[in-house]
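The structures considered in this document are given below.
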Structure P
Amino acid sequence: MSKPARLRLAVIGLGMASTPHARSLADLNDRVEVAAVFSPSLQRREAFAAKWGFPVRDSMEAILSDSSISAVLLLTPPNTHLELVQQAAAAGKHILLEKPLDISFARSEQLVKTAEDAGVKLAVVLQNRFRPTCERLSALIAEGRLGTIVSASARTNNWRPQSYYDQPGRGTRARDGGGVLLTQAIHTLDLLVAFAGLPSEVKAFCTTSPVHRMETEDLAMAAIRFADGAIGNITATTCAYPGFPDAIDIIGTKGMARLEGGQLEARFHDGPDVSLNDGTAGNGTGADPMAFSHEHHRALLADFLEAIAMSRAPRVSGREALKVHALIAMILRSSQTEIRA
């Protein structure tokens, strides 16, 4: 029996986020063919092609008009996402989109609806859903091992030096849509929502600390309440030198689970306990935001390819990703942030 044809995919946007995706595409080259890559920057196109050997196109229009290309991987700045998804969906391309969906909840909702109305697959790069520890914790909750959840909390204690925010557009409302919540903490908050659901009530404070010169928040704290009465808290910052593992605590009526960095520890009133390490302790929490393995990007890409082949929804669909955007919007709305110069 002959192998099924590889799906032809194009990469649009060749900035910092492109490296783990390029590695994943190379790993899965028996299932996917990189038909073209594009960046408005000729220098980036040439450097990327020289490093990875992928063919280059000199315009996005050349990619979208190529009927042999079935999907696009969009790695462009957040404020471009809606318009690019509109163009890709109109061309009938399936879309794998780097987080966040877009810079506002309204634009994010419009983006998701655009893909749904066009009948194309939309997956979002929230790759931590594919970490073995996260999958195991999801299973423990689904199986009822923790009982009824009474508390769910998340902590993101990252570090970013001032040089990170000195890059043009970084941490601005116009390009990124926000600061630590939408750019760094979104991964941990997405897991919190996946485990415990979306809170019904949020009381929050957000600010720009004296640690950074930037437009948006580098420090956020919130108390949260869920519809069933469970409570919790959220803290997120890029001020925590030199950077510490993200953490999630889930407390239930039958036990407690802590996910911290690459380690899952679950303790139950009646045992047996669970301990699992997936080897992702650092995960880009320090000065180098790209200091992490690409294996979970690879798993997310594999799921995207399978979703197209099997005509099913990706595990992290656009509709699913809207949940964490709703939470972030609730935090920012509650805080009524006043950024300090």
Structure Q
Amino acid sequence: MKFPETRLKRLHVDFPFMVAPMVGLSHVAFRELIRAYTPEDITPLIFSEMLSSRRLPSERLERAENLFVAENERGLIPQLLGNEERFIAPSVEKLMELNPWGIDINMGCPKKKNLSHNWGVLLLGDKEYAAEVVRVTKKHSPRPVSVKLRAGLGDKIDLEYLDSFTEALEEAGADWMTIHCRSSEQKHHGKANWEVLTELSQRRTIPVVANGDVQTAQDAISLIRHFGVDGAMVARAATARPWILWQIAKELGHAQSARARALENPPMTPEEEGREYFQAVLRFAFLVKKYFGSGEGSLQRLKFYIGVSSPWLPFGHHFWKLIHASREFDQAVDRIEEYAVQNPQPLRERVSH
């Protein structure tokens, strides 16, 4: 069965479902975890963590942990935080050594520490300036260039301004864009306004992908079928159900299994998902140790992952507190194994933010 054909097909994207860039999460171990739960004949687009264009040019690929990639990794899109050609040009050149599928420009990060250089979500306040960033990146990138942005700056979403802003990005050469359907002030709180993209997608000639509050396979499929967008991007829900892309494929009639634990089908019921969640966390821990060792940095990665994913468990806060109190990486892994046996729990379908 064919997957939905959208305008992403022009960029040779057959599977219009992807996993978002997430600070502290979208490193090589997490990306490999997602791919382990994805059928081998599907190459999903998966983003890296946000990468600073002011640091990238001087970083060494073999030593910079945020630039580690898996062997033969495909579908990787590094996300670049920047706004000046003198930094963007050498950054793109460095990233080409990773053989990325494309390059993404961050115009959505609302964190204060990333706003001092007038980049991230602040670019949303000046469409000419933002368009120039796109032109510069396109000038130096031989791969597709996308932009990830918020639906609004401040506490409101102004459709007419968003239309004008995205039109400027399109005219500057952006190949496609992802819109997080919340304003910058909302951050990750409150319900995402998917409806705003129905009309906006019709106004654009390039693909528009929706992000924000995509928690289930049905959410992702519904965005394409009922809201007229070209793709759906999963973020934090993918930490709780890293098999979500497999679920989407299964719902759409794709029969091939994934590589994870020789499972023939993705976990579908809350009970199946709850059991597999702990196996996924253990797999994640193994991958973290494989790429980063078992020191303090790896322990913090494991704790952060559990902190983000555990709200989908009914007693997730208790689980997180137990792991958060661990002082060593191997101690945390032992506690995960013990907790999984003693505290079986179904996975919640949704959590509120």
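If FRET efficiency 1/(1 + (r/R0)^6) of positions 67 and 219 (r between Cβ atoms, R0 = 30 Å, to 0.05) is computed to be 0.05, which of P, Q is the source?
On the way: P: 0.05; Q: 0.45.
It traces back to P.
By the measure distance in nm of label points 7 Å out along Cα→Cβ at positions 131 and 259, tell me the structure among P, Q with the highest figure. Walk me through the numbers on the way to the answer.
Values: P: 0.7; Q: 4.4.
When distance in nm of label points 7 Å out along Cα→Cβ at positions 131 and 259 is computed for each of P, Q, structure Q gives the biggest number.
Which structure, out of P, Q, was helix-only ellipticity at 222 nm (-39500 (n - 2.57) for each DSSP H run of 4 or more, over all residues; to 500) calculated from, if the result is -12000? Please report the intermediate quantities before stating the final value.
Working: P: -10000; Q: -12000.
Structure of origin is Q.
Taken together, the values in this text are just the output of simple stated rules run on the coordinates, not laboratory data. A quick note: this is a predicted structure, and the numbers were derived from the prediction, not measured. Cβ atoms are built from the backbone, for glycine too; each structure is taken alone.
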